[in-house]
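Several structures are given next for inspection.
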Structure I
Amino acid sequence: MDLSNWAPAFAGEVLVVRTPRPAARILLVDGQDRVLMFRFTPADRHPLWCTPGGAVDPGESYAAAARRELWEEVGLDIDCGPEVARRVVDFRTFEGTEVTADERYFRIDVDTCDVKAGNLTEQEKQLLVGHRWFSRNDIAGFHETLYPADLVELLDATEPAKG
């Protein structure tokens with residue numbers, strides 16, 4: 001087998017090795033149909049907003065991770081209900097690790113919610129600089145990056161049946 005032409009075909013290409021990262025994310029929606037988002041300001045990229053949530057710990061279920069993350073980041077200790085959506089996405093974590101995240105979404109609808117973090121990590125204390133409740137109109141025209149990018153569609157698809 002002649003492999004002499006193989007190396008030049010890939011010259012200059014960067015191989016990115018990604019680590020699997022199971023994660024639970026929460027769509028926390030208030031009585032005014034607004035979703036809670038957190039603003040992060042990592043040093044290596046522009047500020048970004050994302051829903052509450054994070055990595056699943058070893059041996060933990062997605063549902064248990066969602067409940068834990070909701071407590072740690074929002075201060076709510078409630079059942080997150082069933083998984084309502086899933087997405088697989090590649091990104092670089094705040095620690096600089098390239099990952100393929102298997103994100104499972106849980107939706108919780110509440111009348112009101114006072115956001116009081118229960119147990120942030122040291123990194124979250126440094127990078128998480130605020131929160132905001134976003135309406136669908138707010139999301140559509142917002143000037144900073146929001147994750148997931150298809151948040152309005154995700155909210156629409158997971159809207160509880162009325163009546």
Structure II
Amino acid sequence: MERAQKTPISFGLLFLLFLIILIFGYIRWQDVVIPHPDGTYSIDDATADKIADRVDRIENKAEFYALVARSDGYYACPLCPPEAMTNGRFFLKFEETYKVGVSINPKERYSQAELIRWNLDYFVLAVGSHSEMLVLETIFIGNYPLHPENMKRPLLRRLAVPPGSGTKLR
């Protein structure tokens with residue numbers, strides 16, 4: 001059976017798509033600024049509220065979280081070495097760490113439906129400033145090779161980073 005050839009997307013089509021996004025996705029200066037009679041300007045209340053909310057979440061409400069296996073099973077592992085996987089997936093035991101991360105929008109990060117589909121649970125490990133949580137994440141990922149759950153695995157199945165991690169330390 002012959003494979004269908006993919007038709008490359010032309011530059012013109014990509015440019016047109018970019019223009020459509022630009023036209024409908026723009027925001028005007030006038031949309032966020034309030035002119036005052038004395039000739040000065042200020043940011044409108046809605047934008048000021050968004051700024052304050054985001055700053056508050058960055059300074060005080062960032063979460064360092066872990067996604068853990070809801071049950072024993074095979075899970076996607078983007079950075080796993082081939083010898084550690086079975087049919088392209090990695091075996092995790094109940095409550096082993098799949099991924100850790102940081103979010104300032106925890107309610108929007110993962111839906112319950114996604115977690116159920118992926119057979120994972122979401123646990124908050126710490127709450128604080130964004131920079132504090134990034135430090136915790138870096139320390140966890142950096143030390144993961146010696147994490148007790150990783151050290152219990154046979155040598156060829158030990159990982160450098162948690163299996164759901166899409167990144168490695170640089």
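Can you spot which of I, II the value -5500 was calculated from, given it is helix-only ellipticity at 222 nm (-39500 (n - 2.57) for each DSSP H run of 4 or more, over all residues; to 500)? Among I, II, the structure yielding -5500 for helix-only ellipticity at 222 nm (-39500 (n - 2.57) for each DSSP H run of 4 or more, over all residues; to 500) is I. Identify the structure, out of I, II, from whose coordinates distance in nm of label points 7 Å out along Cα→Cβ at positions 14 and 94 was calculated to give 2.3. Comparing all candidates, it corresponds to I. When mean count of other Cβ atoms within 10 Å over residues 70-77 is calculated for each of structures I, II, structure I gives the greatest result. Among the shown structures I, II, from which was the value 10.2 of mean count of other Cβ atoms within 10 Å over residues 30-37 calculated? Derived from the structure labelled II.
1.7 is what came out when distance in nm of label points 7 Å out along Cα→Cβ at positions 78 and 150 was calculated for one structure; which of I, II is it? Going label by label, the one that fits is II.
Could you tell me which structure in I, II was used to calculate P(r) over Cα pairs in 10 Å bins from 0, in percent as 9, 36, 34, 10, 6, 4, 1? Comparing all candidates, it corresponds to I. For structures I, II, which has the highest computed value of relative contact order in percent (Cα under 8 Å, 6 or more apart)? Looking at the calculated values, the largest one is I.
Quick note: the coordinates plus some simple rules give every number you see, no bench work behind them. Computed from a prediction, not measured in an experiment: that's the story for all the values here. Cβ atoms are built from the backbone, for glycine too; each structure is taken alone.
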